[in-house]
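*Asks:* Following are the structures in question.
Please treat every number below as a calculation from the coordinates, not as lab data. What you are looking at is a predicted structure, and each value in this text was computed from that prediction instead of being measured. Cβ atoms are built from the backbone, for glycine too; each structure is taken alone.
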Structure 1
């Protein structure tokens, strides 16, 4: 049986996503800086964080907040300098915290020199570095694909008299991975950062890099007359050949880990992507986040779901990585709404929901990934108009909802529920102006509740969400079965309780969380002979859970 001693460093720690633009501004400019991350390393260490995934801070026009990269070898001046990055890497290592860079390898910015050259004509040395196609005979787009952000996935280029493919925004042209020169250039970028001493890579939107051999119209699935580009291109045959090449060129022989963003990979396919025969160490797959949103991820048409749907998706991922690979456990990231809203259909305080869901997350098998602010118990912000949003996808979803016949009020409500900007609001450090994030005008407004929900206030409150996360982090580090033990779901039929058992070589723990606002009962025999290790409501009576109560029992 695997023990904690058998695990790699990245399997025994907590990973924390930093959205640099919203973390801490050290210049008074209204947007965060790399130096701001360095200044808060001690705070991250207090959470038991050993890896920081930072979203892109490369030079960029910032159409999609850095996911439109102009220059992979330079830092965007709004974040600081390469010297700031070098200091962050070095200071982090001193504190046992490794940096995880975000590799955006499906697309670049239209301002990237590669694309500037590629668009000039059809014969230059970069002509085949992107996905170009002629118009249909009637002059229309090559296919009827809809981009992830809404509207056609094709944009016209006057210079070449051709269309180029953009899975996301028009300013984010897709790279042509079929070209070996392109692959070599991308691998060189990754090796540049690995040589600087980063601890790993998160690889963005990787399931879209392999395009189909034939580009054809797909079935129309909306009033706009378009078809999902995701359905046409995600996880195409041959993609793993590209990624094995990446692994051999970048990862083999290095003490780093990789986590791929793999929308479109099902739990039963994980064995091909992670583990001994896979291409990554971990894989973000989104079956559980699709439960409340729906597989199509159309915000104005959310799914009808139950707790058993959510549990089934999480358990499927646990089973798929039980003997091959490792699971990145997460409920939030920069592309998701806050979990205290997304995964509950009941009343109750945000703090109670945050503690219950945090217990579910931090006791799971795998490496937990936290989104900045998740440990404070954020909810979604109340957005009053579409003009308040910064996110390009949110604006696209709003327009799509209107095209589907929804009223402006209904479209805005959908954006309030699912917008990515909910996870991107500034980090709340204290009760001073702008929550201590900046002395300037913040690029996104802070939550109205920042005077109560912030690091300083919660650090002083022993019953806060933040201190609950710290307690669970310490508990996780101290118990072998919570690091390396097996996962077995309990009471899978319950629509109130999510429960599972973690079993190690010599110890056992049982986690039970009532994710409803009504009392719940369970068979007390599940915890017979075990001691209460942690509970959101203090002491508890075995066999009963109060509304939104979470408990962890274990062997002495």
Structure 2
């Protein structure tokens, strides 16, 4: 391989164990693409159809594997198209390395062709960023980027290489100067005894699991914690699949469109053990009324999130797996059958008023919950489900019964439409042996539909379920409920999705009859390659339960 800065970049990626990267070439990144030519067969490059798709694909890869996802683009618009993916990865703590080209260093600040201050633009959307102007800096910068991306609370980093840094010869590589400032994780386990005492004394404890449980690989530890203490267990949206949904202590998802019981009873708990979650507004509802009677034990790797929204009686700062492993031996075995029974009673109410109707409607059009419920049954809850953003996202979260960890990938904090299709590409490349199903609404699908070409070109057996209600469904629901039914710009005139898939060489079919749903899903799952299933669902269905904006979690509505 050549001894240029571009060659040093590629060698650095290989040294970090990178196997796949997602990108789109252009003028300012061409030396790197020339260096990639030399490692074909060792480093797989996936040609996406839009740079934002590259970022989301790298996110899907990272979320499915726990490794750093890598994407690459040219300068100017190629690099600026990364910004949404960077912001999404920052909100959802996803380790991501975005590599961008830049004009020659002597042209910086001169408004050269396709020059943009991407480092400046990305400051609020990254954990770390660095501009490299010398070939000698490249190897050091790559190693630093990977370390920052995956150390402590994971997140996205951006590495910008000027064209002369890529094309120049490496003369005297700069040695690394130690761990980057601020990269060393902080830990504070001084509250372990206090946390154990609170849990042991609790009469109505609730364990809430977030994305950090999956990031840290603490799935076995939190299950042991739950079973030792007898606590009911709930998950946040991004925490789904951290705890098996068929476990007798699992009580559902918290949050705006979560399950009735865990939301309703949050304010009845006397101790809440929150692990790897940050108490965002979709979980807490009206903050001043959240968990009014509970003492909160917050296990969190990022000290900046502790006491940020909800005051913690005890804060345990550190990696969730290590913290829970240290906490477990201090706890006495316990059971809380009466408290768990209150959840089951409310669960029955939700089933009678919402779930049975959503999953097994009698007559009328198909409903999103019914589709996801049957998909879950036919995959035994063991597929990786990648969802977009909107009503279908909440249906996927509510009705897919996750039985394996790291099985739910969605855009949580930023809520990025168009996320699912490219993220499913990355997830499938990262976990080729698992079924990957993208569940997408008709709106989000059209924001990244061009990535069907990537699916086809790479020959990826991604299964795509488009739930088509011919509306921007979540916006329509809000307009109906909170804006006096004044529906404004939410009706969509959609293309023929099956014909569109066929144009990319991907087979597809359409179903709108409930009696034909199972057979259509079976054909989808049996397909040896990619396939699209368009499901026509009710045009004006709403997703319940729902916590209205500004309401308390115990003001959750069933209708």
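*Asks:* Identify the structure, out of 1, 2, from whose coordinates helix-only ellipticity at 222 nm (-39500 (n - 2.57) for each DSSP H run of 4 or more, over all residues; to 500) was calculated to give -10000.
*Replies:* Label of the source structure: 2.
*Asks:* Kindly point out which one of 1, 2 the value 0.15 was derived from, the read-out being FRET efficiency 1/(1 + (r/R0)^6) of positions 126 and 534 (r between Cβ atoms, R0 = 41 Å, to 0.05).
*Replies:* 1
*Asks:* For structures 1, 2, calculate distance in nm of label points 7 Å out along Cα→Cβ at positions 142 and 254 and state which one comes out highest.
*Replies:* Once distance in nm of label points 7 Å out along Cα→Cβ at positions 142 and 254 is worked out for each structure, 2 has the highest.
*Asks:* When FRET efficiency 1/(1 + (r/R0)^6) of positions 54 and 526 (r between Cβ atoms, R0 = 30 Å, to 0.05) is calculated, the result is 0.50; to which of the structures 1, 2 does this value belong?
*Replies:* The read-out was computed on structure 2.
*Asks:* Which of the displayed structures (1, 2) returns the greatest value of Cα Rg over 2.2 N^0.38 Å, for residues 246-301 alone on calculation?
*Replies:* Going through 1, 2 one by one, Cα Rg over 2.2 N^0.38 Å, for residues 246-301 alone is largest in 1.
*Asks:* Quick check for you: by FRET efficiency 1/(1 + (r/R0)^6) of positions 270 and 350 (r between Cβ atoms, R0 = 25 Å, to 0.05), which of 1, 2 is greatest?
*Replies:* Going through 1, 2 one by one, FRET efficiency 1/(1 + (r/R0)^6) of positions 270 and 350 (r between Cβ atoms, R0 = 25 Å, to 0.05) is largest in 2.
*Asks:* Here Cα Rg over 2.2 N^0.38 Å, for residues 206-405 alone has been calculated and equals 1.01, so which of 1, 2 was it run on?
*Replies:* This figure was derived from 2.
*Asks:* Next up: 0.85 is what came out when FRET efficiency 1/(1 + (r/R0)^6) of positions 166 and 190 (r between Cβ atoms, R0 = 30 Å, to 0.05) was calculated for one structure; which of 1, 2 is it?
*Replies:* The read-out was computed on structure 1.
*Asks:* Say we calculate distance in nm of label points 7 Å out along Cα→Cβ at positions 174 and 358 for every structure; which of 1, 2 gives the highest result?
*Replies:* Answer by largest value of distance in nm of label points 7 Å out along Cα→Cβ at positions 174 and 358: 2.
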